[in-house]
Structure P
Amino acid sequence: MKEVGAVDATTNPSILLAASKLDDYKRFLDGGVAYAKKYGSSLSREELRALAMDKIAVLMGKEVLNVVPGRVSTEVDARHRFFVSVLHYLFLLAFDKDAQIAKALTIIKLYEEEGITKERVLIKLPSTWEGIQAACILESEHGVHCNMTLLFNIYQAIACAEANATLISPFVGRIRDWYLKNTESTNYTRETDPGVQNVRKIYSYYKKYGYKTEIMAASFRNVDEIKGLIGCDLMTISPALLKDLSVDSENVPIILSPEKAKSFEMQKISLSEPIFRHEMNEDKMATDLLADGIRRFAADARAMEALIDKVL
């Protein structure tokens, strides 16, 4: 990250799992477990595991913040068990607003214990209706900044902007993958790529109607997708693609700008929960990918729990 001059960085259960398997990063796994044991003497094993997972994410996030000058995104486990007092409740957090808020505040508290202010942390929440409403409350009542992930269509984006979320992360490559798998299309250019087109639409809508939510395009499959979104507020780019870009000599013009967005032809949408749910139901791609994303992160979180159990 230092070499390429990254400003912000992100984590998720998949990244944490991969890093925790490497010897160089085992100290985070050990540190999270040690913290849980030290401060969770009255907790059940399940509660200890949950606390250890949160602490591992925070320790890795702190390490990232030693490298980048900006912010780190830390994800709320989409299916994590959240405990209140001595009663054990199983919440599917992706679909539970209050549980997501509580988990987010726990993560912020753990960062503050490490000397990291909430201004340098973005809480990643899934762009379900409940996740978006959780972001609204976290932003307005707690001053906690949110990064809305697993976002695949304009209706999710509009709901996030109206909730005043700090940032959204629309996925580019996963949309492309879905269309390649589920349609007769076999290839896309940077102009026809449906993931690129989706981000362009969101960007233009936001700028045309004055929304302040930042757009951080993510999940790129190739350099061409990145070039198709030059001018986007932010991008999450893998080290491999950053390396490819460093040796690419093509002179690419600015594609996206607030000025160009003024001519975007789309009426402003008044969004309610019924409209949101209807439009998601009508969009098979977005519905499939949102559900798949939650399942993927949940599977990696379970694998992470198995690693923790070995040292707990």
Structure Q
Amino acid sequence: MPDPRAPLDPQVKLLFDMMGANRAQRVLEPGPVREGLGALAPFLAAGAPAVGKEEEIRIPGPAGALRARVFSPAEKPSGSLPVIVFFHGGGYVVMSPETHEKLTKQLCVGVGAIVVSVDYRLAPENRYPAPLDDCLAAFRWVRANARELGGDPARIAVAGDSAGGNASAAVCLRLIAAREAPPTAALLLCPWTDMALDSDSLRTFGPEDGVLDTEIMTWFRDCYVRPENWSDPFASPLRADLSQFPPTLVVVGGIDPLLDDGVRFARKLEQAGRKVELQSYAGMPHDFMVFPGIDAGERAVASICAFARSALGG
């Protein structure tokens, strides 16, 4: 485990200083937290690459239509394109496709894929499993309608960061449980895989973390899932049978409180004989590939795109 007292990367220190500036006045209620993080959307989207086409669509969901943003690359081959269904992070409580616009556009351009970024229902208004129900419905709809979007239904990946990584893993597991084909690949970025919140990395880095401290992580968990469901395999994919899981990329930051969630999940996939690649970035915090101004984040995105191109036959 890295030493939490070690000097921070200068770019990470700037991020921590910015994110922690108003922590003393933080009010852990959905409205104020959503407003504060929503205001970061223009900052997070800075430097997003141009895509060939972007549109907003509505997808039938279990409790009404789901909004999704669709990004298509400018250069299109003669055949259909691979597809990535993306679920944003935010502890299942905050954030949106807009806060993750840069990352999803980078995936679109870097992979040469259609990216569908899903706006699923949020907790605490919609507790587990409602957000996952939306994500599953969205994936099924995209696979059934891939050709209309210009995509190939046989080449569809799921991807997501943090809670979105949890949702991506859960969608794979729910499809397998329903005896449906899982996605072609899963891209899990700083994923949250265990609701217990008892890992060594959370104990080490969580108390003073500048992006995802223990207090807000616990608040996210308590908003999303009740204690009696913490060990459900669809809530905590680390506790699931992974013997049929698709090829997976797991990306972790070396000082992320959720470091162990990603590492342990990758090891369990390896133990199950599944194809998995673990990429670890020393000194990097939670969701470092989402924030602008972090060089390692740009390198990570390039590696994520390379893995996805290979997995999706791009």
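No lab work stands behind these numbers, since they all come straight from the coordinates. Every value quoted in this text rests on a predicted model; they were computed, and no experiment measured them. Cβ atoms are built from the backbone, for glycine too; each structure is taken alone.
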Origin of the derived value -11000 (helix-only ellipticity at 222 nm (-39500 (n - 2.57) for each DSSP H run of 4 or more, over all residues; to 500); candidates P, Q): Q
Answer label among P, Q for the case where log10 I(q)/I(0) by the Debye sum over Cα atoms at q = 0.16 Å⁻¹, for residues 34-97 alone, calculated from the coordinates, equals -0.64: P
Highest-scoring label, criterion being mean count of other Cβ atoms within 10 Å over residues 114-121, among P, Q: Q
Per distance in nm of label points 7 Å out along Cα→Cβ at positions 106 and 186, the highest-valued of structures P, Q: P
Which of P, Q yields 17.9, 55 [Rg and Dmax of the Cα atoms in Å, calculated]: Q
Structures P, Q, by FRET efficiency 1/(1 + (r/R0)^6) of positions 42 and 266 (r between Cβ atoms, R0 = 30 Å, to 0.05): label with the highest value: Q
